[in-house]
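Each value in this text was obtained by applying a stated rule to the coordinates, not by laboratory testing. It should be emphasised that the depicted structure is a prediction, and the values quoted were computed from it without experimental measurement.
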Structure P
């Protein structure tokens with residue numbers, strides 16, 4: 001995975017994106033929930049940055065040589081933990097978790113893969 005500076009907006013946003021793609025797709029309800037909650041402003045992003053961050057995350061995940069085609073959409077919790085280590089600011093961590101948790105349930109339920117991502121982030125940040 002590419003590296004972003006610690007506590008940068010993109011480092012934080014990438015964690016939210018990982019929670020969104022954990023179930024294999026990003027739903028309209030999830031995007032609408034992020035926008036309703038002020039995703040861009042809360043993380044210090046420019047409007048429209050989400051698309052670029054999703055593309056970058058997907059490119060990085062597909063570059064992992066150990067993945068086979070059917071595993072490309074599966075999110076490795078070890079990768080999530082590595083990404084979570086790039087966010088050290090407590091306020092930003094709370095923002096990320098709030099956005100992750102609200103977005104993944106926007107479609108009416110949280111899948112086990114979405115829960116795995118959030119749990120990995122919480123473990124890394126010792127927030128469980």
Structure Q
């Protein structure tokens with residue numbers, strides 16, 4: 001196997017939303033480099049399961065890191081991108097969206113308005 005870039009694995013972080021194909025983490029680093037985080041536009045026609053996946057992902061981040069900055073590591077770029085520049089923001093300047101070492105943080109005020117259920121002690125899925 002090719003030499004893989006260094007990537008922090010967040011032990012104990014859920015791998016995805018049970019019973020769906022929505023993943024929250026990646027198993028191993030991409031030998032071509034980290035997938036770039038982008039700001040994905042959310043439309044009103046998103047399914048309840050897609051919204052639940054966002055809430056569950058944010059819930060897991062909040063309960064693992066709280067309001068502290070965290071390293072992207074093995075967190076899925078696609079799932080981050082649905083929340084990026086809204087509920088999840090860069091925690092460093094300059095910010096490299098294609099780095100496993102990129103530092104992110106929750107914009108708590110925005111996140112609590114968008115996904116109040118993510119801040120409950122238990123999130124029913």
Exercise for review: Assuming 44 is relative contact order in percent (Cα under 8 Å, 6 or more apart) as calculated from a single structure, say which of P, Q it is.
Suggested key: P
Study note, to complete from the structure: Value -7000, calculated as helix-only ellipticity at 222 nm (-39500 (n - 2.57) for each DSSP H run of 4 or more, over all residues; to 500) from one of P, Q, is from structure Q
**Study point:** P(r) over Cα pairs in 10 Å bins from 0, in percent from the coordinates reads 13, 50, 34, 3; which among P, Q
**Key:** P
